[in-house]
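These are the structures in question, set out in turn.
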Structure P
Amino acid sequence: MMGFIWFWLVAVMFVGYVVLDGFDLGVGVLHLFLVRTETERRATLASIGPVWDGNEVWLLAGGGTLYFAFPLLYASAFSGFYLPLMIVLWLLILRGVSIELRNHIEVGVWRALLDGLFGLSSALLTIFFGAALANVLRGVPLQADGYFFLPLWTNWQPGPHPGILDWYTVIGGLLALVALTLHGALWLTIKTSGYLAQRARHIVTPLWLVLVALTLISLATTIIVRPASLNNYFNYPATFIVPIGVVASLGGIWIFNRKVQPVKAFLSSCLYLFFMLAGACWGLYPTLMPATTGADHDITITRAISGPHTLAVGLVWWSLGMVLAIGYVVFVYNKFRGKVDPYAGGH
């Protein structure tokens, strides 16, 4: 029972990160091509300014929870994915620096450089996060001791000895890029006004069409690459509510965006991300990281979980921490509700 609980607690942490930090990553991608004036650039940054760094705390909390509950998985993943993790770390640093420093010097070249870094680092982060999830779903070449090594790419084929990048993980990266860019566009329709909000709403439709296509492709290729991901669904037919939720949330995005109901459209996007990630987790359970070298090398909950006393005590502290974190999120988003003012002071 503790394994089941902690599996989903870790999943909730990472789903929370994707839903919350996903829209400001999407805003960063849109910063590359949607905004046209300095006023609009200020508006996009102001729309995420009060919350972007708080949203990233969920990534740290998810990593800490993973380390606490499943130390073997943490050790294995952070050693085998060392290269992409270092790339992600540098992208997070560049993104934070670009947000914080762009308004400190009134020089056009300085701002253009930092705007480019903000957009490029945001886009690459979405791609790397999507590819990382695809790597987990596909499996990695785990050895008997639980460790593995992945080059950046090999022959671009998912097989016994894959690379970080192959055709399947590229699909995962593209899906994440489009889904989070759409998520960011819907956020801008809520937080901004004028021509910027109109362009954000209009770009939702082409992004939605691409997202539907990539969703279908990713689901089909996941079944091809990892047929066992359907086992839990057939064993527990009620859980087919998850793919139904994916379809319903996609429909909600389309309908509410056309009706100019931005909050409902954004919440539909949140549900889409939730159902997609929850469905991926359910397809893995009770495996935490599948091995391409044989099922006997899989890292499972039973193999990776901490001791029962540790988990029982940790559940109490985790609950207290979540109460504080959720309270903070509610306070901040309530405090900064409404449209942004690009002419307001500060950065």
Structure Q
Amino acid sequence: MPIPHIDVKAQYAPLIPELEAAFSRTLETGRFVFGPEVEAFEREAAEYLGVRHTVGVANGTDAIVVVLDAMEIGTGDEVICPAFTFYATAEAIARRGATPVFADIDPATLNLDRGDVERRITSRTKAIMPVHLFGRPAPVDELRELGVPIIEDAAQAFGSPGIATSIASTFSFYPSKNLFALGDGGLIALNDDELLERVKMLRFHGSRAKKDFFHIGYNSRLDAVQASMLRIFLRKLDEWTQLRREAAARYAELLADVVDVPVDEPGHVYHMYAVRSPERDRLAAALDEAEIGHASFYTTPLHLQPALRYLGYVEGDLPETERAARENLCLPLWAGINEQQQEEVASVLKRASELVAS
């Protein structure tokens, strides 16, 4: 049987009766924008994350843009971030008129390298934006030592205890995420009351009540139907995270002599199970032939993307980022993937690896 890269339906299928009940509840209220479901999810998410406040927005990209705007980061400012991440990280910075400054990554964790970040700080640096890539917490404590405000792009790491410890953290609920919606959705987590007030106004046209407008804002709101679904999924998240970690441990045992497997750490929630190999393309072709889903991410890293050529980066500027782009291979993983499926993935990779070696 074919094995998908991600099987979201396998996670939500047992919950369909609860999801249908939540949808009916929302229909009965007639409140589809803001309202009790959004307010309840924001409270429950804040409690889960251990922060004072969360603010629901339309998607993870808007979450970053709104935070940058609330912090008054814009034209002439610089924000340091990785180039080995999804385009939205840098896109949001550029949308504010600020300059994304790319730092290289640590080859073991694929997260920002503190030393390279430090070398790139200037008088124009207004924030550092680490990404908790593939669900592994970035070295936020080390980066905080540099004395620059931290904005965490935590889109891939909801459920990790090592996140949401900075001035603001942003999340995406895209359907492939660990905590997912049945569509788009995003969240901002923060502790500062003044920043909270500005964030809440910015997501709603710069207004408190759609009468007086204090900022040039956005129309970016988490809708009530998605909030009602997220409340159900949030209650399942710890169980799902444990299942992901168990699956990651199985892969590590099965593939230890085949590819470079990610080193485990307690806060890693395995949004993706990313292995590395110089023979990535041959291994991927073998998975294709066996009808096994997989993905290789950020194969053209951000500093080499056409839309960001104006920043002046060239190939070779970020060697570890570029090597990771050539070598990463993300294997099938979701909460509930079974041992037989993982063993089949490992078997295909082992055979392909032996053919390459011969």
Structure R
Amino acid sequence: MLVPLFDTRGPLAPLEPEIRAAIDRVLESGRYILGPEVASFEREFAEYCGVAHAVGVANGTDALTIALRAMGVGPGDEVIVPSFSFYASAEAIPPTGAVPVFCDIDPETFCITAETVRAAISERTKAVVAVHLFGNMVDVESIAALGVPVLEDAAQAAGSRLDGRRAGSLGTAATFSFFPSKNLGCFGDGGMITTDDTSVADAARTLRFHGSRDKVHYEQVGYNSRLDELQAAILRVQLPHLDSWADGRRAGGAYYAASALAESAQLPTPTPGCEAAWHLYVVQSEDPDALHERLEQAGIDSRAYYRTPIHRQPAMAPWSAGVELPMTEAAAERHLALPISPLFALDAADAVAAAARG
């Protein structure tokens, strides 16, 4: 493709010598699991997010399950979650013993709101998973005001800010994925839990290592879910560049807004007060398949991500009978992700807009 959906190579190219040196440092140390690189990255990432604690885990999905359990979610509980998201946002709930309860989204921002959450709350609600979808951010404060703890799913929102506060600092806890295509990506799988709550952080650290604090006594049935030293070392090299990369993603969104793209598709709307570091730039169209074909013919990559929302997935059938989410269904049918990256340029936005017109 002349304009790829992701550019994971370009931003990292100038950092290759530093990344190779970090990998060599780990190899020379002989420490590969829960060593100094993980401890340092946890401290640095917590400082970046503006929270007291960060707990590295194996991936973003484990981060969600472990964070929910650390927040006290268990059998008999309900966890409210949007259906227009990656499958893991809901998949992570049943392993806690709780059940997912699906709520609708705002059709402009693709995010849940206090109103959509309020419609799904019951006396069994233990938590809400607020997905900062595509790099846009949920108004977490308004949902927390309903009296329910909020877990931010910030997998797609590293570098985004809402009213000056970073994703990962707004809820009772938050989770991140460091999958290679994310705003901050490692060279494999990796995840993180952030929180200001010491008890949540302590519980997460115990759960990530088989339910043990000391490798001798096992208090709970936990997980083998740890961010490894190599990935932490690689992420430490990248973290100081995350803000400039986020600025590049925001600039890409501004280039799209300044182009003629709005003549062919409905552009995404940031949540009020949000400075979105667009992980994906997702537009809406009455005929997204035709739009995709026009772009493809011009050598421009695009993709529909969530054509089948989570509550329509076969594995979610036990918890989705009778669920009606009209805004979710509309977003699933109409959305299309367009190219975006920290290095996305104005001429690329103009090329996309021209191809979209056909």
**Label whose coordinates, when distance in nm of label points 7 Å out along Cα→Cβ at positions 152 and 320 is calculated, return 4.5 (choices P, Q, R)** = P
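The value 11, 33, 26, 18, 10, 2 for P(r) over Cα pairs in 10 Å bins from 0, in percent, for residues 192-311 alone was derived from one model only; which of P, Q, R is it?
Working: P: 11, 33, 26, 18, 10, 2; Q: 10, 21, 23, 27, 15, 5, 0; R: 10, 24, 24, 22, 15, 5, 0.
Source structure for this number: P.
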**Request:** Assign the value -10000, calculated as helix-only ellipticity at 222 nm (-39500 (n - 2.57) for each DSSP H run of 4 or more, over all residues; to 500), to the correct structure from P, Q, R.
**Result:** R
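Every read-out reported here was derived from the displayed coordinates using simple, explicitly stated rules and does not represent laboratory data. None of the values given here were measured: they were computed from a predicted structure. Cβ atoms are built from the backbone, for glycine too; each structure is taken alone.
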